[in-house]
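**Student:** Below: a set of structures, written as structure tokens.
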Structure P
Amino acid sequence: MPRQNRTKTPSFILEIPLTVSDKDAGVLSSRFEASRQVYNACLGEAMRRQKLVKQSKKCQEARSLKKGKARTAAFREANLAYGYSEYDLHSYCTTIRNSWIGEHIDSNTAQKLATRAFNTSAKVAFGQAKKVRFKGKNQLDSLEGKTNKTGIRWVNETLVWGNLQLKPYLTTYDPVITHGLKSRVKYVRLVRRRINSKTLYYAQLICEGKPFQKPKNQIGQGIVGLDIGPSTIAIVGDDSARLTLFASELKFVEKKIRQLQRKMERARRANNPNNYNPDFVNKKGKKKKGTVKKGCKQWNNSKTYLQTRTSKANLERELAAHRKSLHGKLVNEILSLGDTVKLEKLSYKSFQKLFGKSVGKRAPGEFVSHLKRKAESAGATVIEFSTQTTKLSQTCHQCGIAKKKNLSDRIHQCDCGIYCQRDLYSAFLAKFVDENELLQANQARDAWLGSEPILYAAWRQATQTNLRLEGRVPSSFGKFPESEPVAAKVQNVDAKDLDVVPNWESQVEASSHFEPPCL
């Protein structure tokens, strides 16, 4: 694996917009273009050396060894024999700087680009990627230094890079910015973004310490169980529960994006007829457009095409930003319920292959990454356990029977009398998985009597809320039963008292006036 950057102290990122004049924007554009060429050159050299390593006899001998220290040492020796290492690539980028590129990029920034290229190539070597992608024009949008002493620096509330001095664009100093500016800066990252046909620049300060904790986002005490699907999430705490869609408030504009995509394709075909095969009639007698020809091609993009592409990019950018904001809000709500979060360890790459459309909309993997990052900075713990040993969606805690279910079965119904929505039930059981990744059924039995009404209330609220807002209930929620168990009826909440927007705090407040029935 590529060497990971190890930090002895915690870090957080403070992003600040920069004030850039037209002259400075031209200089930055030249430096980003030079950096792109350095990255592509280093990536190409890294892949060339990696290919030589794979073809060498030393690598073949290393593959024949059993896994262990000897095998690792043999691979390391093969890599060093052909100069395939991070520091060898640093030396290579130094030779690249002995040209016009050295006038635009400092040595530290060039070395970070080389490290970036090496880590990308290493993913192919370890089977984490099938191929690498070289950066096209205007596709490299971030640069960073190694320290705050040379290269890209933050000095006296100013970004300094050679003869460039860029002031921050700050109208107010809120507590978050004040906390970040008071912290020690480890290194600086320069980010370029295109928003509404305008190019904006931001400074990301990697600061020492922990981020500012807002008073409203206090960490709770207790255990929270999660069950994550391609588009839904079930949350069960000690005295509250929730079943909802990821980013349920997000308004998708699929129709508008499809229209823009078709408009882009029409413009592209009209301006590049030689890059497409001729139209044809298929076996069913339907006319079909010709496919793109293979090989290297030169594309001519009209102004209409570029404007349409910008409009589509803005729509997708706004969706991504809103989704990220909603994910952050949900993460804060989960951490307010408890400081220990338990969930199953899932492969979100397989989610992409099986449920690509839902994952593209809701981004469950991005949410889990956000949850881990926020929990670590706030002092909470996220525990992931294997699905092979627990089988929460198949197991009944009452009788201990494990029965395999189809994905279409959204309700856990057992002969022993347990009846619950599948995702909520799995999130409830996740709370009782121990450090050995085994389900403690006895603890689940003791807690079931008090938790069953809360789970039913969450199921009911999710059903009624989606009926009000969307006019339908997602199939993954399952059909809410017409008659509830006696224990669940005790905490029945009138539909008029429920919030239109999912809000399980109000649900818990309404149900906290009741006590669970006694045996």
Structure Q
Amino acid sequence: MNEENYAIIDIGSNTVRLVIYVREKSGRFKEIENVKAVARLRNYLDDDQYLSEEGIHKLINIVRSFKEVTNTYELNQILCVATATIRQAKNQAEIANRLEAETGYKTQILSEDEEAYYGYLAVVNSTDIQNGITVDIGGGSTEVTYFENRELKYSHSFPFGALNLKQMFVKKDVPTDKEMHQMKGYLREQFSTLSWLKGHRVPLIGIGGSARNMIQVDQALKSYPLAGLHQYRIYENDIAFIKNYLMTLSFKKLQKVEGLTKDRADIILPAIEVFQSLYEHMDATSFILSRKGLRDGVFYEQITSNFGIAMFPNVREESFNELAVDFNIDYKHVHQVTTIATQIFNELRHHGVGYVMKSDYELLKRGAFVFNLGEYIDSESSSQHTFYLLANRTIDGLLHPERLKVALVASYKSKQTFKQYVDPFKHWFVKEEKKKLCVIGALLKLAYCFDSTRRNIVKDIHVCMRDDELIIDAFCDQEWMPEEYQVEKQKKHLEKALHMAVTVRFHYSNDSGATSLKQ
């Protein structure tokens, strides 16, 4: 099957960006090219709101250079969209006509509602957040939406962005305390015009380059040990710390801050003021970054419409299905491991052993789905590959701590390797939680052994606790010697995690008299 490649050119007020995606066999769009040009088109709007000839010429030259890149790909589709500056320009029709005449690309000028909608659509299709407020700060406008149970309720476009806030309030490259105070007062007035921005106590979800840069600075300051920005979460005190830190720097030093792109050095503080002021105004529970934004929203609309739906019904399920395709996960094996692990888990929970609770079942299920996933790369070092892949791959629908937990239990090899993996994150978990993760990991490792040959021979399993001993009876429809060998070899890990003996007895299934495991 030929690869499907798609491209989108996003003409913003600050930057113009070309992104090329390949559609993978799982259906996921993977970014394979991302080219940015800093245009600052907002600066070419005159007092009468016409984009100057110099600005039009600059835009056409950028898009022409992008065409040189797109010509090297066989593209199924190329989309070209424009936002605030072109939308606000009184000569927008002339701009669109000249772009098409000189580059061949027909430009869709997004309305305020469309721009806000595509940002919302990207968030609900790439996170598990049920209720939230999104904010996307561009160069010339700021879009906010409120969604409830993943359904869009309200949207609005404010007539300010990072560039024109700087033009309105900042005289030099770096704002003074007084200028920031004046800016905050203006933002509070603007936010107070929307009654729906208050009273929800939901996360504030940041979209776009300014939000990404703020998060990158935060990660650099904290020497953050995980890869990835999507679904990274911070709080009000973190935003305040970043702002106060950047306010102490000269413009020359700002340009060298790790995580902050040089072209945003003069506009990052106005953008952070928007995030902080909105966070305070709405009394947000947290700030979460969505790396997926307007461009992704445009593609999500196409994907979901092919299935006759407005959004993916379950983002986490979609993400794990993508993992299944990418790493050839055997669903029958997953079902067997999950079923066996569940029975052991329920018995432990019933007796209050191993710190496990009902709420941990979701982690058990996810861990079983991807247990030993790194075997796909190399069986000898499968644990290391499993941990690295799951800890550092973006899994839509999982926040970073949730993703790390899945990585820790799915890669479980021994208590020693667990300690090595968790060491950079030791402050993320309390002592009891680490013990619980060890128990779930060791439990999954044992359950995996019951289907080590992938013959699916265990048809029923009984689990009970007797005199501080966990007893497991496995009923099989075939000879079980390979499975028994692995179980006896690996059960010590669960014994160490639980501090109790584990006895496993194998029987032929006709000795059972109990209901078989459902397949």
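**Student:** Thinking only about mean count of other Cβ atoms within 10 Å over residues 115-122, which of P, Q has the largest value?
**Tutor:** Q
**Student:** Quick one: distance in nm of label points 7 Å out along Cα→Cβ at positions 75 and 139 came out at 2.8 when computed from one of P, Q, so which one is it?
**Tutor:** P
**Student:** Now for a different question. Identify which of structures P, Q gives the largest calculated value of distance in nm of label points 7 Å out along Cα→Cβ at positions 179 and 243.
**Tutor:** Once distance in nm of label points 7 Å out along Cα→Cβ at positions 179 and 243 is tallied for P, Q, the winner is P.
**Student:** Ok, one more. Of the structures labelled P, Q, one was used to calculate log10 I(q)/I(0) by the Debye sum over Cα atoms at q = 0.09, 0.14, 0.18 Å⁻¹, for residues 251-450 alone, giving -0.59, -0.95, -1.31. Name it.
**Tutor:** Derived from the structure labelled P.
**Student:** Supply the structure label, taken from P, Q, corresponding to log10 I(q)/I(0) by the Debye sum over Cα atoms at q = 0.14 Å⁻¹, for residues 107-186 alone with the calculated value -0.69.
**Tutor:** Going label by label, the one that fits is P.
**Student:** Right, something else. If we compute Rg/Rh (Cα atoms, Kirkwood Rh) for structures P, Q, which one ends up with the highest value?
**Tutor:** Structure Q comes out on top.
**Student:** Name the one structure among P, Q that FRET efficiency 1/(1 + (r/R0)^6) of positions 43 and 131 (r between Cβ atoms, R0 = 30 Å, to 0.05) of 1.00 was derived from.
**Tutor:** Going through each structure in turn, the value belongs to P.
**Student:** Between structures P, Q, where is distance in nm of label points 7 Å out along Cα→Cβ at positions 195 and 403 highest?
**Tutor:** Top value of distance in nm of label points 7 Å out along Cα→Cβ at positions 195 and 403 goes to structure P.
Each value in this text was obtained by applying a stated rule to the coordinates, not by laboratory testing. Since we're looking at a predicted model, the values are computed, not measured. Cβ atoms are built from the backbone, for glycine too; each structure is taken alone.
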